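Bear in mind these aren't lab numbers, they're just calculated from the coordinates by the rules spelled out. Keep in mind that what you see is a predicted model, and the values were worked out from it rather than measured. Cβ atoms are built from the backbone, for glycine too; each structure is taken alone.
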Structure P
Amino acid sequence: MERWLSHLNRQHVRAHADRIPSALKDVVDEPTYAKSVRYTLARNRFGQFSHSYGTLILVAVLFSEVLPWAFDWTRAEVGESAWSMAAWLVATGIGLALPNLPLDWVEQFRLEQRFGFNTSTPKTWWLDRLKALLLGVGLGYPLLVLILKTVEWTGALWWLWAWGAFIGFQLLMTVLAPVLILPLFNRLTPLPEGSLKERLTALAERTRFQARGIQVMDGSRRSRHSNAFFTGFGRLRRIVLFDTLVEQLGEAELESVLAHEIGHSQRQHIQKRLACSAFGTLAGFYAIAWLAGEAGFIEAFGFRAPGVEAGLSAGTIAPVLVLFGLLSGAITFWVSPLFHWLSRRQEYEADAYAVEVMGDAAPLVGALRKLNERNLSNLTPHPVYSRFHYSHPTLLEREAAIRAIPARPFTPSTAAG
């Protein structure tokens, strides 16, 4: 299905490659449009190769019985405690990530470099992965131990307690990551004093949006792609702008982008996404607990199922966790259009909020056009492909929705309601 969708999208892009569609003539010039088509097709080819490569690796791992062998060796050498089983899970995760390193390298230093996006160096690239590895082990190992310990402490309802521990960890990281983790990878500096800061500060005051400050991140150190986001919760929130975004957009356009992001907050999209994520995680832990009781599941992949008398333990849950992680994508892929539909709906709402706040659609339209142009976005994706893969509406869909927004005076109570 994934290969068919990619083929469908590639054919659709090629069908519009010869000349700019009439609806896009005011959006992008001929050379930029031609380059965006080449970039889209190059990413499509790379995506098909990487997907096929990943599928072959997955099949090899699942049916070569390397996982059961490593699991049995770990049990024989260090036992079935939560500590040893968590170590096996971490080692397995690292082993499964290694085959992707060559593809990540090619994507960064061949594909992205070919189209002028890469600004990273090999040293920075390797340091990023080393830091991510150390963080993954340092944070992931204790969390896995805690999850496996819930099996020993709480019995049959372990999955409910494990879910609570996982959600608590996620919320803690949401607060701590901007302060402790993000600075390990990027330099954050306060937005300099001047008209832009005054404009953005006035916007935050006008929308009653509380934030501790506005920071600029050195995204150009790795890529010329641009972005903006919030970190933290409540009064701890910070507004973060990529330096590339500040360079690419005018002040009114930057204000409209920030108004869009504030719209997500004021429309409570962040809380809704967290709730959806929590519900999905709960369903996942329940599925893991159910599969742990089905001996045929792990036996189908070469693991030896413990007898009924063995009861629940870290050793009975660990193989299911690995297999669930490897196979769950085969299920979530089919529900991705639903989640993307919800995400696109929220993007439309945030756009509407931004237009109301700005009192004019032109700055947001200008910002979207520039971002699509500078990032060489696919301007003519196939509708079916976009439903499966795009969390944001296409440029033309967003422009049509923005221009249909009725003009009305902005007040924080009505726009945020």
Structure Q
Amino acid sequence: MNKGYFGQWGGAFIPEVLHQTFADLEKAYKAIREDPAFWQEYVDLMGNYSCRPTPLTFAENLSNHLGGARIYIKREDLNHTGAHKANNVMGQGLLVRRMGKKRVIAETGAGQHGVATATMAARFGFDCTIYMGEVDVARQRPNVFWMEKLGATVVPVKDGSRTLKDAINEAFRDWVTNMDNTHYVFGTACGPTPFPEMVSWFQSIVGIEANKQIQEQHGNVPDRVYACVGGGSNAMGIFKGFLEYEAVELVGVEAGGKGLETGEHAARMVGDTASPGVAQGYKTMFLQDDDGQMLETHSIAAGLDYVGVSPILADLGDKGRVRFEAATDEEVLDALTLTMRTEGIIPALESSHAFVQAIKEAPSMSRNQAIIINMSGRGDKDIFTIAHAFDDPSWKEFIIERAEEYKQKSFLT
């Protein structure tokens, strides 16, 4: 890494007012990287407070159904707060405590990072503010409820497309005016240096565990590893465990939305919609027009609904180390259904993108080959989106009845 660059991507394009804040952050991050006791403190915390190591589950029924490679699922859904997000957040919490700051802010799309940050703030006694696009607030209402109950202030962002990129912009505005006592708990492997590398480092605990587990269960490293790609934190987390194994193919799956040809998607590394650009403090591939204006994105999964991608993943794509694919909303629902029915496991809509590509490719592989799917989160957070997408009549009836109940109670009071 050269001054925060990964190949041609990365950097720190930040306002002058934040230079000292970032210098302090880089100094603190370098100190914990050089302190072996810190990593052990982090591992101990995750083992005691969360559910690490999370299991690597052999999906026997799904493997038999597809008739190809043996499929293993890295169960980040069983991590505390229901996703991989806690790994990065709890690590940054330890860092914030060392830095002596008392307030944390964060952005969130799917809400899992917001819940994790609110949880961490409660655990460490920090004040907490979460920025979330108004669209995401509506489709991830259960997560908003828990953030608020955990003591966080949730601020709906009404600018722009009212999704993740707009939440990030608002969080940066907050940080500029409150940098002395506030740390921005960036949720994915994007943004100005040192965030991409730092988030990936905390998330690498996923890949470290998965490497050990697959060798114990399968007797070798896997042939392929699949992960969904929004900003890139869960993908970087599991990929880091296998980057040095050239025989292991790494596959990142982006949001194909309603189809790449429609323009309603969030695929940066697949297709020809994205181009190099600088925004939100770093250089990467962004979905933008010829004038550099960010395009609106679409995904059934709120956590993948983002215009940029990790500069580390952009570099790994340039080098051919990671292969990128895209999964449509329709394919995601099909993969979710198959996984639920064969394994009794409910992946988040984000994670289901990785399942799509694995399900497509596993049948053409031999039975002595193995693949890992990183299940970055659980699907219960998506109940409203999934029920709506399946047009479930009993769910509709339940919502209508519950709404009427609330109306009656409001009228009586």
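Could you figure out which one of P, Q the value 52, 32, 23 for Cα extents along the principal axes in Å, for residues 161-288 alone was computed from?
P
Ranked by Cα Rg over 2.2 N^0.38 Å, which of P, Q sits at the highest value?
Going through P, Q one by one, Cα Rg over 2.2 N^0.38 Å peaks for structure P.
Thinking of P, Q, which structure, once helix-only ellipticity at 222 nm (-39500 (n - 2.57) for each DSSP H run of 4 or more, over all residues; to 500) is computed, gives back -22000? Derived from the structure labelled P.
State the single structure among P, Q that was used to calculate Kirkwood radius over Cα pairs in Å, for residues 41-208 alone, giving 16.6. Label of the originating structure: Q.
Quick check: 0.70 is what I get for FRET efficiency 1/(1 + (r/R0)^6) of positions 137 and 193 (r between Cβ atoms, R0 = 35 Å, to 0.05), calculated from one of P, Q. Which structure matches?
On the way: P: 0.25; Q: 0.70.
Label of the source structure: Q.
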